[in-house]
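What follows is a set of structures to go through.
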Structure 1
Amino acid sequence: MGELIPSHPKKFNTELSDYSKAHVEKTGPYAPDLEVDSLIVGAGFTGIFMLKTLRDRGHKAVIYEAGDDIGGTWRWNCYPGAAVDSEVPEYEFSWPEVWKTWNWSSNYPNYEELRAYFNHVDKVVDIKKDCAFNTVVAGAHFDTSLGRWIVKTADGRTAKAKYLILGTGFAANRYVPPWPGMDKFKGVVHHSSFWPDEKIDVKDKRCAVIGTGASGVQIVQAWGPVAGEVKVFQRTPNLAIPMRKRELTVAEQDGAKRHYPELFRYREKTFVGLLYDWHEKNTLDDTPEDREKFYEKTWTDGGFRFWCGIYKDNLFNADANKEAYKFWVKKSRGRISDPRKRDILAPLEMPHFFGIKRPCLELSYYEEFNRPSVDVVDIKNNAIKEFDEAGIVLEDGTHYDFDVIAVATGFDIVTGGMAQLGLKSINETNLEEEWKNGADTYLGTTVGGYPNMFHVYGPHGPTLLANGPTAVEVQGRWIADCIAKMETNKIKYINPKPEAVKAWKDHIVELNNRTLIPTTQSTYMGGSIPGKIKEPVCYTAGIPGYTIEIRKALDTMDGFEKVMS
C-alpha cells in the first residue's frame, strides 16, 4: 500500500473524494502515467473477481480503489452491527483454492469477519499488489484513435487502458440529505457507510438513527442493548424478516465442502442466486391451512426464504402478495408490546406490497422496541427540518436532543456509483447528465457511447434481486469472455448500437411491468433521492434468464458496432 500524504479532515465525511490521498509511491499501480490492458474501479467482489480472472488469462490489470483496503462494501460498512444478509457459502467466491482453506464462524458473518475473509483471499490469490488505494477516479474518456480509456484520478494521476471495468456496485454513491445545520451539531454524527473504524461509545448516550433500511435496522440492534436512549426516525416501515443466524463448526463446513462445486453451479440456476428458489405453486392454489403451514416453514427456516422462497406469484399477483403481508404483519406485531410502536413499525394496513422493497434480515429488531429506552418517531408526514447544536428539529417544531446521530439514509442507488466518476462519452456528453433522464445500458454490462467500458452489479443487471457474488461471477465471466473474443478477432473497440440500447431498456421496463415493483418508489425504481427519475433499474426475470440473454448477445455481437484494429 502506498504511503499517504495526510490532508486536513472535515467534521465528517460525505463524499468519496474525501478519501483521495496524494501518494509518495510512484511505481506499480500508483504510477502517475500507468498503462494497462484493463483498469478496474473498485476492490470489492467485482474488482477482485475481474482482476484474478483477467490476470489468469494473461492480461495486465490494475484496480483503483477509493478506500484504504480491499473488501468493497465491507471496507466501508463498519457501522455498529454491520453484517451480510446472504448466507455462506452462497456469499463467497467459488474459487476452490480460497474456500478449501477458509471457514466461517456463522452463517451470516459480520463486517469484521468479512474483512478477514478478503485478507484471506489476498493471501491466496495475491490481489493487493495490483491495487492502488485511496485512489478516486475523477474523470475518464475514451480516445477512439488510440483505442484507449484515459482515466484521471483526484490526486492528478493519469492511466491508459483498453478496457475500463466498473465494479462500483449498487451502493457507491452515498446520499446525505441537505439538512440545514448539520455542521452546527455539537455531538458525533456519521453516515452509516462512512462510519469511522474506531468504536463510538454510546453507553448512557442519547442516540438517533435516521432511516430504517438495512443499515438502520442493524444499528438499532447494536445500540438498543447498550445506549442510554435510541430514537429511530422512520419514514417507511421496513418489512424485515428473521435472519436465523447460527454458529457454524469447522467439522460441519469441512463435511459440506465436497458439495461446494455443485452448490456454486446451482446458485446460478436460481432466481436470486441463492441455494433455494420460488415454490412451484401459486399462492391461491393452496388452501388457507396449507398456505399457513408453508409460510410458517419458510419463516422458521429464515433468511430470504420468506421473500424469494415462497410462492412463485408473490411479486406478480396483488391478491397473492396480500396473503404474504397478512402473515408477516401477524408475526411481526406479535413481537412488539407497545400498541403505538406496533402500529408504526408493523401497520395493519399494508404500506406497500411485500417484497417489492428489498426486505432486510433481522435478529432482534422488533424486540428492541420493547425496551423503554428505544422509541420510533414517525416522520412520514412530519419530516426532519434541520439540525441545530443540540440535535434534530422536525417540521412541526418538535426538538430532540442527541449526543450521537447515525445518518442511515442510504445511497443514490444502482446508478449513482457510475454517475459520480466524471465519465465522458465519445459524443462529448457526460454520463451523469445523460442519466438524469434515466439510465440506458445494453445488457446491463455496457453503455452506448462508452466503448470498451463494462460494469458489474449496476443498472439493468439482476442487481438487488440477486446475491452479489453470484451476479458478479455471471457478469464477470461474460465480460472476460467478451474481451477474449475481441482480442482473438482483433477488435479495437465495441460500442453498443443505439437501437440495441433502446431495445434493452424497453425490455427492462416490460419485465418490471409484469411485476408489482412499479407500484412503489423503491431501490428497484431508482431509490428515493429527491428529483431523481422514477424508473426500473434492475433485470427482474432472474439470473438464469439473464444469463441466457447476455450469452446469446455475446454469441452474435449483433448489438455492438465493432471497430477493427
Structure 2
Amino acid sequence: MGHGHDHHHDEPGVTGADVPEALDLSVPETELSAGDKSRRRFLLGAGLLGAGAASSVLARPGAAEAAGLPHTHGSTGGGTARGGFTWLAGDHHIHTQYSSDAQYRVLDQAQKGQAYGLDWLVITDHGSATHAKIGVDKVNPDIVKTRAELKGLLTFQGLEWNIPAAEHATVFVHPGKNEVEVLKQFENAYDGSLLPATNTAAQNEALAIAGIKFLGEQVKKRKIDGALFFANHPARRGIDSPHEIRNWRDADPTVAVGFEGAPGHQAAGIPAPNGRGGARGYYDNSPSAASFAGYPLESYRTWGGFDWMTATVGGLWDSLLAEGKAWWITVNSDSHVNYLDQTERGPGSDFAVNGKYNDPVYNGSINTQAGDFWPGYYGRTNVGASSFSYRAVMDGLRAGRVWVDHGRLIRNLDARVRVTGDRRSATGTPLGGVLQVKRGTATELVLDIDLQDIPNWAGFVPVLKRVDVIVGTVTGPVSDNDVFTTPSTRVVKSFEITKTNGKISFSYDLGRLDKPFYLRVRGTDGNRTQPGLMGASVDPYGPQLDVAGSADPWGDLWFYTNPIWVLPR
C-alpha cells in the first residue's frame, strides 16, 4: 500500500496566507504552478476541497494548532506529559441531583472523579421542561463552587440534549459569564422534549441542525469561547441514522465533533448476584418504528463494551473517516446512580417543583443493582492538551488528540505518523492530525505505549495482549448519506504483546503513498475476541458481542485511538 511528509503540515480549509496557494480557492487556477494545479484538481475530485470541504478532515478546525504546537509542556492537574502534550483524562457525560433519574451533588461527582484520576469533567443533566425552566440556572452555583474547591479539576457546565428526531448528546461550553444564558437559550429552543408533538421527522432533523448552528453562532459572536457536541450512546436504540450523524457534523464542524465510542453504564453487565446481570451500557433494545431500518440486529448490543458504530472495523465510524470527515470517539461513565454506593436521594425530595433532589443521605445498603461507575473509575477519555486549561481541553477534543480506554488497560500512549526513518522530528503527526507528503513518499506509524503496572480500581493490574493497526483508504464523499460501511478498511497488522510492564515501542511500515488513507489503533487484554462483522479477512480478532447477563466489564478491556490521516500534497 503506498501512502506519506516533509515536516510541515499544510492545514487547508481557510483562505489566505495561512495555507498553500493550491488549497486557497481564492487564488485562480491560472496563477498556480503545474504541480499546484494537479494537487488542487486531485483534492477537488476526491471531495476534499471546495464544496462540502467544511466537513472534511482537510478543513477541520484545530488542525493548525495540532501541527504547530510547541512540544514541551509541564504536567499540571494530574496530566501526564507524553509526546509533547499534557494528557488529561476526563469524562463528558455525568448526571447529578438536577437530573430526574440521578441523585448526587455536583461536588460528589467531581470529587470522586478527581480521586479516580480525572483532570476534567462535564456536568450534563438531562434536558427537560423542568431542567430548561430552572435546572440550568440552579446547577451553575454548584459548578462554580466546585471549580473553586477543586482547582486541580476542570469542571465544565453542559447538558444532555434530547436531539430532535434522534438520541441524546452532550453539549457543553467554555466557562464564562454567558455560559448559563447560552445553554438555557439553546435548551429552550432546541431540546427535543420541548418540541410540538405534531412536528414531522424532517422538521425535527432540521431543528437539530439549527441547534448545532446556533451554538457555533454564539462562539462567532464571542458570547462564549467554545462549544462542543458529542452524540451519546449512538447505536443504543437505532434512531441515530447515518445521514443524521453526517448532517450534524456538516452543520458546524467546530461544534459537532464526535460520538461516544463506548457508552457509560458499564456496570450494568456485571453478572448476578454481584451485579445487575443486564447488558453493558443498557444496550438491550430492539428496533422500533423510529429506528433506521438498515441497521442489523447486532447494532443494538455492545461489542467488548464499545458501541457497534465504533467496534465494527469497516463500519459506520470508518465510513465517516473514509470520507475524510474528522469525527472523534470518546468514552465516559454516564453516571446516574453508582454501583456499590450506599446512599439514596434525600428524603422529602420534590423534583417537579424544585428541579433537583435533596442531597443524598447514607442508607447503609450496598447497591449492587446500579448500572453505573463513578467518573474515572472505569472509562477515560484522554486528551492531548497544550496546557491544563479549559480552552486546551476543548481544543484537544476538537482536534481529535484523543485516545480512550476501559479499566486502565494501559498507562499512556503516543501514536505518530512520520516519513519513514526520519528522526529529525521526534514528534511526527499526532492523533487527529493530517500528514501531507508527496506521492510516493514512504511513511510509518510509530507507537509508544506505557504498560500498566499499578492496579486499576477493581484491584488488579491489567495486561495488554494485542495491538491492532487499522487502515482505510480515503475515498471522499459518499453518494448515499445513509451508507454505514466502507470496503477498504481492515486490520493490517496485529502485534502480540509479551511484556507485562515498562514501555513497548514499535513502528509499522505504511508503504509509499499512492492514495490518501487514514489509520487508527486499538488494543485489548485478549480475553474475548471473535471475527468482526465484516469477516475475518477484515478483522480476524475483533471484540466479541456482549451477552446480557454475562458481561463482566473488568474481564474484557480495550483501548482505541482516534485516527491520523496521510494525504498527498
Which structure, out of 1, 2, was distance in nm of label points 7 Å out along Cα→Cβ at positions 105 and 417 derived from, given a value of 4.8? 2
Figure out for me which of the structures 1, 2 the number 5.9 belongs to, where distance in nm of label points 7 Å out along Cα→Cβ at positions 33 and 385 was derived from the coordinates. 1
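If Cα extents along the principal axes in Å, for residues 97-256 alone is computed to be 61, 56, 30, which of 1, 2 is the source? Each step should come with its number before you reach the end.
Working: 1: 61, 56, 30; 2: 45, 34, 29.
Answer by label: 1.
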Match the computed value -5500 of helix-only ellipticity at 222 nm (-39500 (n - 2.57) for each DSSP H run of 4 or more, over all residues; to 500) to one of the structures 1, 2, and report its label. 2
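Work out mean count of other Cβ atoms within 10 Å over residues 337-344 for each of structures 1, 2, then name the structure with the largest result. Provide the component values of the computation, followed by the final result.
Numbers: 1: 14.8; 2: 18.8.
Of structures 1, 2, the maximum of mean count of other Cβ atoms within 10 Å over residues 337-344 occurs in 2.
Only the coordinates and a few stated rules stand behind these numbers; no lab work does. All values derive from a computational prediction rather than experimental measurement. Cβ atoms are built from the backbone, for glycine too; each structure is taken alone.
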